[in-house]
Structure I
Amino acid sequence: MSSITMIKNDCIVACELCIEECIACIESCNNRPEMQDCIKFCERCIDACRDCIAASDLSSLDKAITMQQCMESCYDCANECEKHEHESCQKCASACRQCIEECETLLA
């Protein structure tokens, strides 16, 4: 397996983990009215990560744009989740940060 394929796979795996942690965070925060911003950012992050996975085989410009949008959504979600002490929020923030790192590596 080539190094670019491994990096691409790492990015996809990071996006998948980010989606899982965002879903867990939403489920944990769902009955808390004060957590609506957290839920909103998680939902956006899920959509962006799914788009990033789907774009992994697109041309480089389309992929780069989609990955940039994914990183921005992950960044916003991580910043929101880091404000909260709930374990699900902290795990989500960590997964978002990892996703950002993997996307940056692939774009480099």
Structure II
Amino acid sequence: MKTNVFCLINQHLCRVTLEDGSQWLVHKGRRYGDASETVVTRAGHMSDKWKVIQTKNFDGSKTVSDLVRAGGTKYNLLRDNCHHASRRMMNLGGRSSNRRRN
């Protein structure tokens, strides 16, 4: 699984590319979901205005569920928001390019 962190102004999310080539967004926000504030949606809903800031390849060692779990169930604007969630997701391991793209 390959994961990219994207940013758009003050929002961060992770786009996941699975082995079958399908792409999914794992993102966190206030009132995004019912059981969890970290949700998964199809990447087709993503606009082209987002910029990649980090790329990581988990080489099949993580699942989308692992990323959702790392994102957390509760949202707090100051202590547990989309920035915190995407950072935790990318800190799960894997090979990182650590190249920021602007």
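Laboratory data are not the source of any read-out in this text; all were calculated from the coordinates shown. Predicted model, so just to flag it, every value in this text is computed and none were measured. Cβ atoms are built from the backbone, for glycine too; each structure is taken alone.
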*Here helix-only ellipticity at 222 nm (-39500 (n - 2.57) for each DSSP H run of 4 or more, over all residues; to 500) has been calculated and equals -29000, so which of I, II was it run on?*
I
*Rg/Rh (Cα atoms, Kirkwood Rh) derived as 1.01 - corresponding label from I, II*: I
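Quick check for you: by FRET efficiency 1/(1 + (r/R0)^6) of positions 60 and 76 (r between Cβ atoms, R0 = 35 Å, to 0.05), which of I, II is greatest? If you can, show how the numbers build up before the last one.
On the way: I: 0.90; II: 0.65.
The structure with the largest value is I.
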*Value 3.1, calculated as distance in nm of label points 7 Å out along Cα→Cβ at positions 20 and 36, assigned to which of I, II*: I
